[in-house]
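Given below, in the form of structure tokens, are the structures.
What follows is calculated from the coordinates using simple rules that are stated; it is not laboratory data. No experiment lies behind these values; they were computed from the predicted model shown. Cβ atoms are built from the backbone, for glycine too; each structure is taken alone.
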Structure 1
Amino acid sequence: MIYLKSTHKLSETSIMNIMVLIRLLFNRAIKRKIVTIDLYPIGGNKIKIKFPESNKVGLSIQQIQNIESLVDLSIVETHTRNVWLFSFYFAGMRVSAVLKIRLSDINDNRLQYRMHKNSKLISMKIPKKTLAIINKLL
């Protein structure tokens with residue numbers, strides 16, 4: 001971790017992401033009997049993976065309104081804006097989830113989808129502004 005910080009000037013979050021990858025690789029190697037558990041470098045009195053708290057900065061209402069009112073966009077820019085707004089209107093739904101949504105996921109002004117992260121089935125009322133985006137696509 002010191003090497004990554006001093007030599008490569010990585011942030012704490014980037015270093016922790018690398019440590020998570022190392023943990024994953026070790027767990028797979030142990031499962032496949034490539035290495036033994038005594039070589040495992042994480043946990044206990046060894047390396048601890050702790051993500052630093054991040055300062056999340058949101059957009060202002062005016063900035064959101066500016067994005068909503070953009071004009072003279074190309075087809076790709078319009079689609080990108082709509083996907084982002086769709087995600088935003090659904091309280092930060094992952095863009096990967098937005099891209100997988102199908103019309104069959106929409107029933108009675110509700111969106112039903114399964115979260116990829118934890119396989120939880122979600123049912124949400126569709127915000128009016130999102131309905132406008134959906135109607136443009138139909």
Structure 2
Amino acid sequence: MGDHQKIVVMACKHSAGEALRELQREGWALPDGVEWVELPCGGSLDELHILRAFEAGAAAVLVLACYHGACRSLDGSRWAEKRVQAIQEMLAEIGIEQDRLEFRNIAPTMPADLASWVEALHRRVLAPAGE
């Protein structure tokens with residue numbers, strides 16, 4: 001079974017994916033233990049994707065989708081956010097901290113935000129206690 005030492009980032013390729021590619025061009029790399037899952041659209045995110053990530057040992061899941069109104073499939077990001085909220089409620093019911101699942105809106109022009117969110121989540125979830 002998983003040792004709960006990874007973070008899964010589920011990201012729309014049009015927004016977060018572009019921001020990640022910009023960071024990579026600048027020499028930034030995902031921290032150890034962060035798995036990037038690129039989605040064709042935030043709206044293609046399914047509740048099962050999120051639950052399977054936790055089942056496979058994810059310590060946390062970060063979902064990144066376009067801003068409402070900027071999504072190529074109109075309501076894709078809104079659907080992604082609703083699905084994340086539904087899963088957060090489900091996690092709370094089974095005793096898993098809701099903050100292990102985050103949703104954020106992102107634009108392709110936000111590489112610095114992407115880096116800071118991933119690094120902050122990494123520090124909070126994967127850094128050894130007492131650090």
Structure 3
Amino acid sequence: MNYETDKRDEKTYAIIGAAMAVHNELGCGFFEAVYQDALEVEFKKQGIPYEREKKLDVFYSGEKLNSFYRTDFLCFDEVLVETKALSKMSGTEEAQILNQLKASKCHKALLINFGVSKLETKRMVLNLRESA
């Protein structure tokens with residue numbers, strides 16, 4: 001796993017822009033569900049295609065398990081978006097996104113934390129070798 005830093009990805013850039021619009025209007029202090037609802041409104045306004053609460057199946061040895069993940073948003077059919085409203089992130093949030101990336105077969109994700117005075121975003125990219 002590595003973090004994108006060298007080039008601007010137009011899709012993640014658009015998603016972060018929508019999150020910034022939400023954070024600029026609401027600030028911090030609301031529950032996570034409020035930010036998710038507002039982000040959905042902003043996605044619609046900006047024409048960002050998304051699925052909310054997208055179910056991600058998990059497989060083991062080629063078999064679909066009963067367990068699954070649910071990501072807050074799947075945007076552009078390829079970018080997972082996980083929202084938080086925490087005063088401080090602990091690191092487990094990144095592990096959660098990594099597992100969602102593995103389960104979804106997606107390669108890009110955004111972790112967005114609305115719970116602080118300055119919006120926090122982390123772009124994550126999963127690079128799996130073909131043999132992995």
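Computing mean count of other Cβ atoms within 10 Å over residues 43-50 across structures 1, 2, 3 gives 14.0 for structure 3. Among candidates 1, 2, 3, the computation of Kirkwood radius over Cα pairs in Å, for residues 35-114 alone that gave 13.0 used structure 2.
Distance in nm of label points 7 Å out along Cα→Cβ at positions 19 and 67 computed as 3.2: which structure among 1, 2, 3? Computed on structure 1. Given a value of 33 for relative contact order in percent (Cα under 8 Å, 6 or more apart), calculated from one of 1, 2, 3, which structure does it belong to? The value was obtained from structure 2.
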